[in-house]
Structure I
Amino acid sequence: MTALERLDAAAVRRWLAAARRDLDAHAAEIDDLNVYPVPDGDTGTNMALTMASVDAALTHVADDVGDLTAAATRAALLGARGNSGLVLSAFLRGAGEVLGAAAASGPDLRKALRRAAEQAWAAVPEPVEGTILTVARAAADAADAAPDGLADVARAASRGAAEALALTPSQLPALAAAGVVDAGGRGLCVVLDALCAVVTGEAVATGVAPSSVRHHAPATARESGSEAYAYEVMYLLDAPSVDGLKAALAPLGDSLVVVGGEGLWNVHVHVNDVGAAIEAGVEAGRPHRIRVTRFADQVAAPGPVTGRAVVAVVQGEGLVELYEAAGAVVVPGGPSACPSTGELLAAVLATGAAEVVLLPNDGNVHGPAAAAAAEARAAGRDVHVVPTRSPVQGLAALAVADAARGFADDAIAMSAAAGATRRAEVTTAVRDAQTSAGACRAGDVLGLVDGDVAVVGGALDEVAYDVLTRMLAAGGELVTIVVGADAPASLGEALADRVAAAYPLAEAEVHAGGQPHYPLLLGVE
C-alpha cells in the first residue's frame, strides 16, 4: 500500500479500527505488565474496552472527518474504563480537536499529537513520569523533529513512543524492580503503531512482549450499549483457541472483545441473538460465568429531577445488598471490573435526583467518576464525588449521610467520615514482586494498609490479624470486617473475637460481602 499524504476520514476510521483490533490482541500482555502483586492489573483490558466503545460508535457515522472525530471522542469519554481508559480518551480527544478540522497533513498530525499529549497530561491530577504520559509527550516531541511528510511524522511518533517506553523502568523504581515497562505506555504504543501502519501502509512491530507473561482474563463490567444491539453477553471461556469463536461472533454484533490466553478467555459482545452468542462459546469450548444484560433494563423512565441520591460502585452480592439497604444505587464494579464513564453517568441521571453523591470505592474508578460527574453537571445535576478507595470507606460515608442537611454540608460530612476510615485489604499475590514489606511470591498472602503492602505471610487469618493490630495501634473505635467470596465463612467472626479480646474498647462489625479477589476488606474508624 502506498503511504498516505493526508489523513482523511476513511484513514481515521481505519486507524481507530486497527487500534481497537491491536489492543484486543495485546490486552492480556498489557494486563500482565502490572507491577503490583494484587489481582487487579487490567490496564490492557480497560484500554481495549475503551477503544471498543469508539469503534462501535463509528458504525453508523459517515466518512466526514469532523463527524468521525466528534463521535470518536464522545464515545471514548463515555466508554472510558479505569484511569488508563480515561487517559486514552483524553489523548484521542486532543488529537480529534486538530484532526477534525480537515484531512490532516504531516504538520497537522504533528499538532494533533502535541494536543493529544497535552490533554492526556491535563487529565491526570498528579502526573508521574515513566507512565503513559511520558510516552505521549515523547511521541509528540519526536513528531516535532520529523520532516513534514505525513508518513515521516507517523513513523517518528511511533519510534519516539517506543523509545520512551523502553526508558520507563529507569524513571519508576517499581518498574525496574519488576523488570517490565509501563502498562499504559505500552497500550499507547499499540495505538500509535496502528496509526503508523495505516499511514505508511507498512506493518509496524508492536513491541516485544515481556519474557514471562501470565495471561489472565479479568471480569468486565456492563456498559450502556448501542442503538443497533439490545443485549450485552459476557462469559469466561475454557478453550485452547478462540480463532473460530471470533469469526462466529463478529457477524452477530459489535463491541466484540476476546482477551486472555493459556486456555482461559474473557468474551464480551453486543448482540441481538443471545442464544447464538452463547452457542458459539459452546462450540469453541466451555463457557461459564455467563452474564446477559438487556440494555433497555439499564434505562430508567424519565421523571422530575428532585431530591438527593447516592450512587456507589461495588461488587459482591453481600456488599450490593448492604449498599442498597442503605439507600444507595449500585453500579457493579471494582478491581478488574471498572465501570465506564458512560455507565456511571447513566446511573447518576437515572436516579432522577437533582443532587447526587458518587462513591467510586476504588482508586481506578476515580477518573471515570470525575468525568461522569462533570458530564452530569453539564446536564443540570449537582454531583459530588467522595474520593473513597474501598467499600469500607463508602460504608462509613453512607452511615453519616443525612438528606436533611444542605447538600454541600452532607457531602463534606460524608467525605470526612470516609477520610477518617483507614482501609486495608487482604489478598493473595498473583505474581512475584518486591513490595514495601519485602519480597513476595505468587500465592503469598498480602496485607495492604491504605493501598501499600504492609504484611507478607502464609496464612490468611494471621496476616489479617497482623494488619488489624497495626491499624489499631493508632487507636480505633469501630472495626469493619467484610468477608469475600474466597474466604471461609467463619473467618470474619473468628477475627472479630480476637479483636474483642485484645481491644475491648473497639467494636467489630462483620459482613458477608462476597467480593471477588479480596478475601477480606478491613476498615478502622
Structure II
Amino acid sequence: MLVHLSVDDLGLIEHAELEMGPGLQVLTGETGVGKSMLLASMAILRGERTRSDVVRTGCDKAVVRGIFHLSGSTLVRICEHLGSSIGNGELIIEREIHREGRSRCRIDGQETTTTLLKRVAPLLIEVIGQGHALTLLRPGAQLDFLDRFGGLLEQRDEHALGWREARELEGRIHHLEQGARERGDRCLYLEHIIEELESAGLVAGQRSSLEKDLELLEERDAVLESINSVRQRFREQENSILDQLGSTERDLRGLSSLHPGIANLVEGCSTASILIEDALQSLSDVESDLDLDPEILEQKRKRFDQLVTLEQRYHREEPDLIEYLAQCRQQLSDVVGAAEELPELKEGLQRRISSLQDGVRQLHDARLEVFQKLATITAGELQDLDLAKARLEGNLVPISSSDGWNGMDDKGGDRFELLFCANPGEPLRSIADVASSGELSRLMLALQRTLAGASGTDTLIFDEIDSGVGGRLGAVIGEKLKQIGSDHQVLCVTHLPQVACHGARHHRVIKETDGKVTRTRVEEVTGDDRVKELALMLRGDRATERSLEEAREMLLEAANAGGELTP
C-alpha cells in the first residue's frame, strides 16, 4: 500500500506530504483548493502522460514521490516485472515533470522508463474518478470490466496476440495475391540483370588490373626507350655503373682487413651489383609484357570497355556490381518463393482461424459463467446502496461476420452490454438510457466493490464517487467504501461529511495566499479538529454547537458500524 506521498511544485502545491495507512483514508477541502492536483499526482505515479503546464508557476519541474510497502503476491509480481528483489518490501517511485515537456522516472533510485512503470502501476494504484462512471456507458468498457472481474484478461490477451498474427498473415497473403502481375514483371527484370552480370564473369580486382595494363601499353614506346637507356648506363656502355662497382670492389678487397669501413664498402659494392642485376633482369619481364599480340591487346580493351559499360549502366563500381548480382539472385529467389508459398500460407491461415474460433467459444462460455457470478454479488451491493429493487443483467451477443473478422475481434467473439432497471415494472435497458447520475455513481461503486475482491491492486483512489447523491445515501456509500478498505487501502475525495466520517484517517486540503503567492497544503485532522471539519462540511459556512454535536454523533455511528474509529 501507499504509505507516503510527497508532491513538489505541482499546480498550486508548493510542497505537500500525505501519510497514509490501511483502510479508508478520506480527503476533504473546499472546491478549487487543489484536491485535483493531489489526484493528478497519483496518475503521475502510475506513469500516465501529464501536461507540462501542471508545473507550478516559476518552477522548472514538478516532482512526485511515493513510498509503497509491499507484501504477499503483490511483492512477488512486482519483483517479477522489475527483474530484481525489493529490500524490506519498500518500493520508492519518483517522477519528474519538466516544464519543457520531458519527464524522468525512477524506481528505487534507478532510472527507468514509463513503459515499465505502466506495467507495475496497475498492481499499486487504481484511480477511479467521476469519469470512470461514464466509462460504464461504453459497451467496450463493460466487456473489459467483465473480463477483469473474471480473471479472463490473460486468456483474452493470448487471443489478441493470435488474432493480430492471423490478420498480419492474411495481409501478407493479400499482398502476394495482389502483386502477382508485379511479381511477374519483377522476375523478368531480375532475370535480365542476373543473365547480363553472370555472362560478364565478374572477378574482383579485374577492372583495376586491366586499367593498369592498358595505361602501361599506351606508354609502350616511352617505356621501351627508357629501358634501353637504363641498360646502357648500368651495363652496356663503357665504364658503366656495374663496371665501376666491380672495379671499386676489386681495388679495395685487398685492403678490407685494414679497417671495417673499407670492408663495409667492399660488401656494399658487391650487394649493389647483385641487386642491380636482378632489377635489370625484371626489365625483361616488362619488355615481354609490352610485346603483346595485337589480338590479345584488343581483347583486353574490349573487356575493360565491357566492365566500364556495366558500371555506368548500373551506377555501381566493380565490387558493388558483384554484390548487386548476389542481391538480385536473392530477390529473385524471394519473389519466386513467395508465389510458391501462397498455398501453404492460406492453409496456415485457415488453421489459425479454426484455433482462434475454438478459443473464442471457450472465452464466450467463461464469460457467461462469470457474469452470473458478477450479477449475484453486485445485487447484494446494490441493495446496500438503496437500490434493492434494481436489476442488473448482461447481454452477451456473438459478433456477426459483417461486424467482425470471421466473427471476432481482438477481444474475442462477443459484444457485451450491461442492462439496468432501477424500479420494478420497468424494462431492462442500456444503462446509458435509464441510469441517473446518482444511480450511475452507485452502480459504479457497487461494481468496484465487487471487483475489489478480484483485483490485484492494493490502493484504490475514489474521486468524488458520491457525486450526485444526498447525505442519506452518503452514509451508505461511506460504509461501502469502508468495507472495501477492509482488504484494500482506499483514498476517497469527498464533499460529504456522511462519507468522511467513515475514514480511518482524515486529511484536509487547504489553500492559502499572502496576497502575492497562492499555496496549497495538506494536513491530517484528528480529535476536535476533525469534528470541526465535519461540522463545517455540514453547515458550509461555520461550525455551530449543533453541527459540532452532529459531527460527533456521525463519528460515533461510523465507529459503531464495525470500524475502529475514535473521534
Structure III
Amino acid sequence: MARTHEVLNQTPPLVGHDTAANPALLEGVEREGAGWALEEIHELGRLAGSAEAQEWGRLAERVPPRLHTHDRYGHRIDEVEYVPAYHRLMETAVRHGLHAAPWADDRPGAHVARAAKFMVWSVDAGHGCPVSMTYAVVPALRANAELAAAYEPLLTRCEYDFGLRAPLTKRGLIAGMSMTEKQGGSDVRANTTTATPLSDGGYALTGHKWFTSAPMSDMFLTLAQAPGGLSCFLVPRVLPDGQRNAMQLMRLKDKLGNRSNASSEIEYDDAVGWLVGEEGRGVRTIIEMVNMTRLDCVIGSSMGMRTALVAAAHHARHRSAFGKPLIEQPLMRNVLADLTVESEAATTAMLRLAGANDRAIRGDEREAGVRRLALAATKYYVCKRGPVHAAEALECLGGNGYIEDFDLARVYRELPLLSIWEGSGNVAALDTLRAIAREPWTLDAFFEEVETASGTDRRFDDALSRLKKEFASLDDIELRARRIVEQVALVFQASLLLRHGPAAVAAAFCATRLSRDWGGAFGTLPPGLALGPILERAAVEVG
C-alpha cells in the first residue's frame, strides 16, 4: 500500500514560546521607566505563548457570544452568553492588571507596564475591548468626584466578577462605552438620545445606540442630549436596588472580526443615569478617555504586527522550498526584514507614547503635548499599516496562511477594526490638525521631541525639513491632511529608531519610509542593508 499520507515539510506548532521575547518591546519598557515590571511581562508572555491560552483564544473566537433576549418563560432578560474560554481570557487579563489597575498604582511607569502586558497578551483581540474600555473610563469618571470615589476602587481591582448584579456589591467591575448612533457615527454631536432630569438628581435616558460593545459590562459611559446640551452619563446595567436598568439589547452585530466580543445595539427606555461632568460638556468630559483608547488602538496594531511577523518568520525557518529553508531565500529574507522594520517602528512608537501618557497623567505638560499630537498621528498611520502588514505575513505561509487553522486569517480580520475604532482615518487625520490649530504648543513640543535626532541621518533631516514646509501654508490643509499626518508619524518613528533602535533597523527605515527608495510593497528593501541583524529580532524560541 502506498504511503500517501506522510506529513513532511510542515511547520511545527508555534507554541511554548514567550510572546514578550520581543527586543523592541523589552528595550522600550526599560527606556520608559517600567523595568520593574519585566518579570510579570515575561510571565504573561509565557502564558500567551502556551498551547492552553492559545486554545482559549481560538475557542472564544470560533464560538461567538449569543444574545438571549428572553428566558424560557418569556421574561425579558437581555443577557449575552459567552463560552468558558472567554471568561478565562477576561480573568487572566484583569488579574494581570490590563484593565484599570494602573490608575491605582503610584509607581512611575505603571501605564507603560500595562501597555506592554496588553501587547504580549496576544491570544485574542475581542476580549481586549472591554478591558480597554475599563481602562479608559477612569479619567473621564473623575469629572464627578462622588461617582469616582464609589466606582473607581472596583474598576481598578484585579478581580473579574462576571454577572449582572448591583455594581457596588461586586468584587470588581468592567465598564463600557455607549456613544455612537446610526445617524451620526463619529459625529457624536448629532446624537438624538435624550436625558431628562429626575427629581432625585439622576436622569432618564431614552434613545437608540448603534454600537455598544461588551453589553454585559457593569456600567457604561453614555452620551445623551440633556437640557444644557450633549452630556456624559454613567449608566449601570443594574441599579443600586438590584433592579435591572431599562436597557434592551436589540441585536448583536455580525462583524468581519472581533467575534469573541459582543457588539450590540442598545435601546434606552428611560434608563437611569448620573451626570459625569457638566451638562453640555460631554465631548470635553470624554476626551481623556479617547486618548486612552487611541493608545490601545496603537497597542493592538503593534500586537497584531508582531504576532503576524513571528508566525511568518517561524514558518520560514521550518519550511523548505527549492532545496533550502525559506529563511535562506534572498527575496523571503527581504520580505521578513521589511516586516520586522515595520513592526519595530510601531512597537517603539507605541512605548514612547505609553511613556508620554504615563508622565502626562502625572502632570508633565510637555509630555502631554507630545502625546496629544503624536498619538493622533500614530493612531492614524500605524493602524492603517496593520492590515497591510498582516496580509503580507499571511502570504509568507502561502495557502496555509489563508486557512483558518493557521490563525493568521484571524489576525488579518482583526486589524482593520483598530483603524476604525476611536475615529477612522479621516477623523484621526483631521484631529491631528485640530490639535495643532487649537493648541499650537503641541506642535512645538513635537518638533522639540523629534529634533533630538537631527544630524544623525541625512534622510531624516530632509524629511523633517519637508514636514516643516507642509505647515508653512494653510491652503488646502484639510485636503492634505492625510499626507501631512503620515509624515508626522514617519518622522516620529524615524526619530525614535535613530535614537534608540538598532542601527540596521533605523537605516532600513530611513532608506525606505523616508527617502522612498522603496517599492511600496513589503520586500522591496534596497540592496546594501544588513538584513541579518534585523531578522534576528523576529526570532523566538519554541518548546
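The numbers here are math on the coordinates, done by the rules we state, and not lab data. All values derive from a computational prediction rather than experimental measurement. Cβ atoms are built from the backbone, for glycine too; each structure is taken alone.
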* With mean count of other Cβ atoms within 10 Å over residues 49-56 derived as 15.0, matching label from I, II, III -> II
* Asked: Comparing structures I, II, III by volume of the Cα convex hull per residue in Å³, which one has the largest value?
  -> II
